[in-house]
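Each in structure tokens, the structures are laid out below.
Laboratory data are not the source of any read-out in this text; all were calculated from the coordinates shown. All values derive from a computational prediction rather than experimental measurement. Cβ atoms are built from the backbone, for glycine too; each structure is taken alone.
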Structure I
Amino acid sequence: MPKGKPAGVPCVQLLPDLRCAIFGRPERPAFCVSLRPTNDMCGADRFDALARLSAMENATCPD
């Protein structure tokens, strides 16, 4: 997704079972490779993670 994506919008590489289709492959974007999820980012579960990521996106969105 060359222009990024909004929080809560699935990546185009996300498989139905929520795994990355290009994990470990050379074409995987550098951002994804370098991402190190933290508890602050992910919370307790997928729903908590989406809420936290949406809040972070809103807090850092340009005016």
Structure II
Amino acid sequence: MGAQLIRLELTGRMPNAESDSYYVVLTDNENLTFEDVSKSLYGSLLEDSKIMEGSIIVEMK
């Protein structure tokens, strides 16, 4: 049986942003942070996206 997914609601501010961003993530990694998700989306290194393995962003604001 697969790992149990949890729902994380993460809020934070990207560098130079005027307002906060918000992510809802289904994940098996309870230690995932706003910074991890942001780097996976906007980072230029392949390693940045690997933190999201087993996770999916279901909402962004």
Could you figure out which one of I, II the value -5500 for helix-only ellipticity at 222 nm (-39500 (n - 2.57) for each DSSP H run of 4 or more, over all residues; to 500) was computed from?
-> II
Output the label of whichever structure in I, II has the greatest value of relative contact order in percent (Cα under 8 Å, 6 or more apart).
-> II
Tell me which of I, II gives 2.7 when you compute distance in nm of label points 7 Å out along Cα→Cβ at positions 18 and 34.
-> I
Of the structures labelled I, II, which one yields -0.28, -0.49, -1.35 when log10 I(q)/I(0) by the Debye sum over Cα atoms at q = 0.12, 0.16, 0.30 Å⁻¹ is computed from its coordinates?
-> II
